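What follows are several structures.
Laboratory data are not the source of any read-out in this text; all were calculated from the coordinates shown. Since this is a predicted model, take the numbers as computed values, not measurements. Cβ atoms are built from the backbone, for glycine too; each structure is taken alone.
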Structure I
Amino acid sequence: MSRVALVTGASSGIGLATAKTLVDKGYRVLGTTRDPARLADDVRVPGVEYVALDLTDPASIEACAAAVGAVDVLVNNAGESQFGALEEVPLDAIERLFQTNVFGAVRLTQLLVPGMRERGFGRVVMVGSMLGSFPLAFRSSYSASKSAIRTFATASRHELSPYGVWLTTVEPGSIATGISDRRTTYLADGSPYARDYNTVLNILNGNEAKGISAARVAATVLTAIEADPPAVLYAVGSRAPLVFTLRRIAPRGVVEKLISRAHGLKR
């Protein structure tokens, strides 16, 4: 029998590409979206069964877990991208971001891993971001959420691995998925940060326009799912091998400065 995979955020970007990749590999794929009834035909992947999920709503998370039943693979992909100065991002926006990117994914994992443990097999892939490993100015909330989800996976690995259940994280770099158009941004009127904010945002958007494809990230997700056992972390895009090597051998302050300068901040 084919494995059953649940992919959250399967209506666009990495989630859409991952759902298609898994269908092509013979998985039975369940894909989540906020409202399956309103999903456009041109983003529906043949072979994917769509399930409603709103990660900001605890009741929706519970209902989704009940609806899908036993799954072998969970890809926690759905999330929000956020941009703004620490001083200016409203607290309720940060809370929403963490509910979507962290707490919702963790709760869904909590609901589905008991079945994996009882059956003796499971894979949970957290789709993070290289910003979780390399935080960037004006991306503090987003970077923190992606660092948090990676840490949940890393710390929990050897709780579940004796039962054949492995957690891992895939950290993409810049991706050409149109996420620049969907990112929530915050800039106050007369903000003292406006110049640096716009500098970093323009470079970030440019990098994403030239970034790797969602299909390439999906291929890395597949590698993580089918590895036995999967590695702790898979990074893809944005010259990941070079950047992570530099992180290991260079002082932390040097790496921080290089990242800032690469995004137009000279100090």
Structure II
Amino acid sequence: MRKLLFTSGIIIKEIIRDKFFYFLSFGGILFFLLTLIFNEMVVGEAAKVTKDLTLSSISLFNFIFLLIYGTRIISKEIETKSIYTILIRPFKRWEYLFSNLIALFISILMLDFFLSILGIMTIKIFYGEFWFAPVLKHLFFSSLESIVLISFVLLFSTVFSSSLSLILFLLTYFIGHSIDESLRSMASGSGVAMKPIVNIIKFIMPNLAFFDYKTQLLYGLKFPENIYYYSVLYAISYGIIIFLISVYFFKKREL
């Protein structure tokens, strides 16, 4: 356990020192400044727009971080041969992958907390409302979504090159966010015969809409029953399965 935490700490330091991480942090500040300027053009809905953009920014910046940095975290080490300096030590490959998973997850949490504080402060200062609970709930679901996305990032990065990993992650992300609505319309429009196929597709592809409750948070709507329990179970079980597949391919890969 100490070895995992020590290695994760080193990877986190490398991520934080990367210029891209600073770019995202600066981009978050710029994003909220542009939000305030944009709100001047919205009559009567400025607070709601800011709230919506606060929640959306967390998901957006998570996606950008994993797309640009996460998809090359393993493949870059393989391509530059720097991974050998780690694997020649008494360090198992699954431990190396798990250290990267922990490092990416903590880095995303740090970025999310920074964006959340920016959003909460903006809403409090300009609209006088302490919008803490909805942001915290969104942070919870966003972190669960990150577990699933990081597992796919590691899978693609261990098997494919950086450029191909980026494309595959991009496809997985957009399919994951649209699959729920697409399959629902497919099942309703094609009758009973399509239901087994729909269930198989749902089992294989990640349903990222399962973690998207921005509408409920924005308008104060009721959440589905037991959604917290099921979302945790879904994220952890799906993340473990994809991570184990990543470990399998990483062990088979010749370095």
Structure III
Amino acid sequence: MNDKTKLTVYPVWDRAVRIFHWVNVLCVLGLIGIGTVILNAKLLGVSDDGKILLKTVHVYVGYLFVLNLTWRIIWGFMGSRYARWGSALPFGAEYKRQRTAMAEGQKAGKPVGFLGHNPIGRLMVAMLFLLLTTQAITGLMLAGTDVYMPPLGNSMKEWVAVDQAAVAEIKPYSKVGVDAAAYKEMRALRKPFITVHYYSFYALLAMVLLHIIAVVIAEVRERNGLISAMFSGKKVFLEKPFDVD
């Protein structure tokens, strides 16, 4: 009998998780691409107007990114079993049991299958969501302090304006209506956020690359449909996965 006939199909990722994943992929790729151009704007000879346009587009893509991420965080408390944080993050009794089972399986030369994230995958999920959330929070602050866009843009305009009447005159890269001392204070507030945003950008790049490599290796070794599951929502196994009741 062909071994393929013994494969059992298990549903794992619900539609909300799959939509989040691919919207997040597109947003992150777009933000990385635009962000890279912004970082190298001087080298590329981009004008101030060009930088303002790039940053504006970057912020709009960022809004979609933040909304998508926020929805996924909420869904982690109310979604299907494997979408919930209890099955995705490296904490709790379930994680400890999975970690023990994985270690014992490797020691015995019989790898244990997992329908959801395995213990290493849970660590990856935690790191990715930490970096994504960090980028979201710092990005919203930078949107307000750099190109005066919501949710903090108007507050920043009011802060740096010479008076209330000048608020409407405040524009990115312009000193018209700007109080120099207040602007300096605002930029001082901005500094730690852009530092964190900058270094988290490179950390996220590294984690995304590591994530892709790990997924490809796991797909080749396990052949459980890890990649296709983000389209179909299903994985296949020869034996019952450890985390299936």
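So here's what we get for this one:
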| quantity | calculated |
| --- | --- |
| Origin of the derived value 56, 31, 25 (Cα extents along the principal axes in Å, for residues 55-214 alone; candidates I, II, III) | I |
| If log10 I(q)/I(0) by the Debye sum over Cα atoms at q = 0.14, 0.25 Å⁻¹, for residues 175-222 alone is computed and equals -0.46, -0.92, the structure in I, II, III | I |
| For 1.9 (distance in nm of label points 7 Å out along Cα→Cβ at positions 63 and 103, calculated) the corresponding structure among I, II, III | I |
| Read-out mean count of other Cβ atoms within 10 Å over residues 127-134, computed value 24.5, structure in I, II, III | I |
| Among I, II, III, structure where Cα Rg over 2.2 N^0.38 Å, for residues 47-110 alone as derived comes to 1.52 | II |
| Test item: helix-only ellipticity at 222 nm (-39500 (n - 2.57) for each DSSP H run of 4 or more, over all residues; to 500) calculated as -22500, pick one of I, II, III | III |
